[in-house]
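Enquirer: Below, each structure is written out as structure tokens.
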Structure I
Amino acid sequence: MSANPDTNSVPPHQFTYVLRLADTALVLGHRLSEWSSRAPTLEEDIALSNIALDHIGQARALYAHAAKLEGNGRNEDDLAFLRGAPQYLNVQLVERENGDFAVTMARQLFYSAFAAPHFSMLAKSCDAEVAGIAGKAAKECAYHLRHASEWVIRLGDGTEESRQRMQNAVDDLWMYTGELFEADAIDGAMITQGVGVDPGSVKPSWDATIDTVLAEALLAKPKSGWMSSGGKRGQHTEHLGHMLGQMQSLHRAYPGVTW
């Protein structure tokens, strides 16, 4: 598929599939940007800002492609700033508030352990634009995973307080990890057409990574149980609406402003 598709030839659901990827990247990027000037150290401030920019860069490329797929005149700014929370299709994990530093690192570990192999697989998509974006994102997410893993291990195998905070973060966020691997009819259609990949196929790799990191961090892996989901269908926690109110305020106050 070309990077500038004829909208009449776009497979059904392809716009939604790409939009989900973009929304997840943007929401996580914005969350991480909230650490700018507030991180524990100057070095970490720079690191988190750079990781945030990686995710926002992924989002921009995906939104631009989604706008072409939709073909009704909207652009990346419209998709990012002029939709309400129910129209966002990101997984719920990434919209959770930063909390303390342990929560941020646990969230990043859980997402990056999924995103790195997932984007690596998407780099073989028959949609050339998706494949190109995914190839770059896979390398970025591999670094994000290494960074988060090192912090989870450092905090878990640190003081009693840091270990407890890290364990609490892992326990609190665990219920949001199941959605990463859910596949619905939209995913199924994209898998069949060679555009997307089965998120469930990433689960063995994710489990192996998480098991290794938690073991080295001396942290207990939470028991399997009920998982929260619905973000990919526009069902979100209260945290997303508050975040969008801040993120979109400038664009809504000054229509037409560009990134």
Structure II
Amino acid sequence: MEKDVLEILKDNGFNWIRLRLFVDPAAENGYSPEGYCGLEKTLEMAKRVKEAGLKLLLNFHYSDNWADPGKQYTPASWLQHAGSGLEGQVYRYSNQVIRRFIEEGVRPDMVQTGNEINHGMLWPQGKIDDSYMPFGVLLRCASAGVRAADPTIPIMVHIACGGQNEESVYFFDKILSRDVKFDVIGQSYYPQWHGTLEELRFNLNDLASRYNKPVILVEYQEHRMEVNRIVRDIPDNMGLGTFIWEATSPRWGNLFDATGATNENMKIYF
């Protein structure tokens, strides 16, 4: 029997969907000439998510293409802005996007201001240096734009340091000292870069207690059952959950085979 993929996920215990958003994916070096993961296509998908009764995590990349620790390229249409001009553009864009989602009846249930931003965002202006100052201001502007559109939407700051406690603490201490406002700590965990499962456990537990903020593991692929347990067992119910990377992809999420049928991995999450 065929069903919509979102229906299948919901039937198997999934309750949130994470959607990425690029500024202009159809730009010359963008993600998609067809505009996939741009504002209009993401709104279309968000409507399907909400109609399926699922919650929505909206992931701003602040780029025309993938943003991660190795690349955080400023959108082509924003290159005309610098200094306070770029800060204002981040605020306006964040605010306008959230307002548009609300107008379309698909208010995000949580927002990520940036993707894996442990080395900064919107390079070169927002590339982290010793002071964290230019990056901190840009991140404050992103959060302020979201808050001005709807102050009740929880904001996540997402870094890729799953089992790296020293790096994580240094980062969050720095942005808090720059008065960045956020509600949830997001982490990625890929063991080839981010340590052992025991290091992941120690880091997530420490961050939750140290900053009194809930934690979500927002990207991972390996050690699925163990990772879920680590997040579930963060003391005081401070582990909100996990997001498997590209859940609908046979290659990455590996919950469906190439024919679209579910496999045994789906049962891990039920």
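Enquirer: When distance in nm of label points 7 Å out along Cα→Cβ at positions 82 and 186 is calculated for each of the structures I, II, which structure yields the highest value?
Expert: Evaluating distance in nm of label points 7 Å out along Cα→Cβ at positions 82 and 186 on every structure, the highest lands on II.
Enquirer: Which of the displayed structures (I, II) returns the greatest value of relative contact order in percent (Cα under 8 Å, 6 or more apart) on calculation?
Expert: I
Enquirer: Matching task: 2.7 is the computed value of distance in nm of label points 7 Å out along Cα→Cβ at positions 122 and 210. Pick the structure from I, II.
Expert: II
Enquirer: Assign the value -11500, calculated as helix-only ellipticity at 222 nm (-39500 (n - 2.57) for each DSSP H run of 4 or more, over all residues; to 500), to the correct structure from I, II.
Expert: Answer for the origin of the read-out: II.
Enquirer: State the single structure among I, II that was used to calculate Kirkwood radius over Cα pairs in Å, for residues 26-65 alone, giving 10.1.
Expert: I
Enquirer: Continuing with this model, one more query. The value 13.2 for mean projected area of the Cα convex hull in nm² was derived from one model only; which of I, II is it?
Expert: Source structure: I.
Just so you know, all these numbers are worked out from the coordinates, no wet-lab data involved. Computed from a predicted structure; not experimentally measured. Cβ atoms are built from the backbone, for glycine too; each structure is taken alone.
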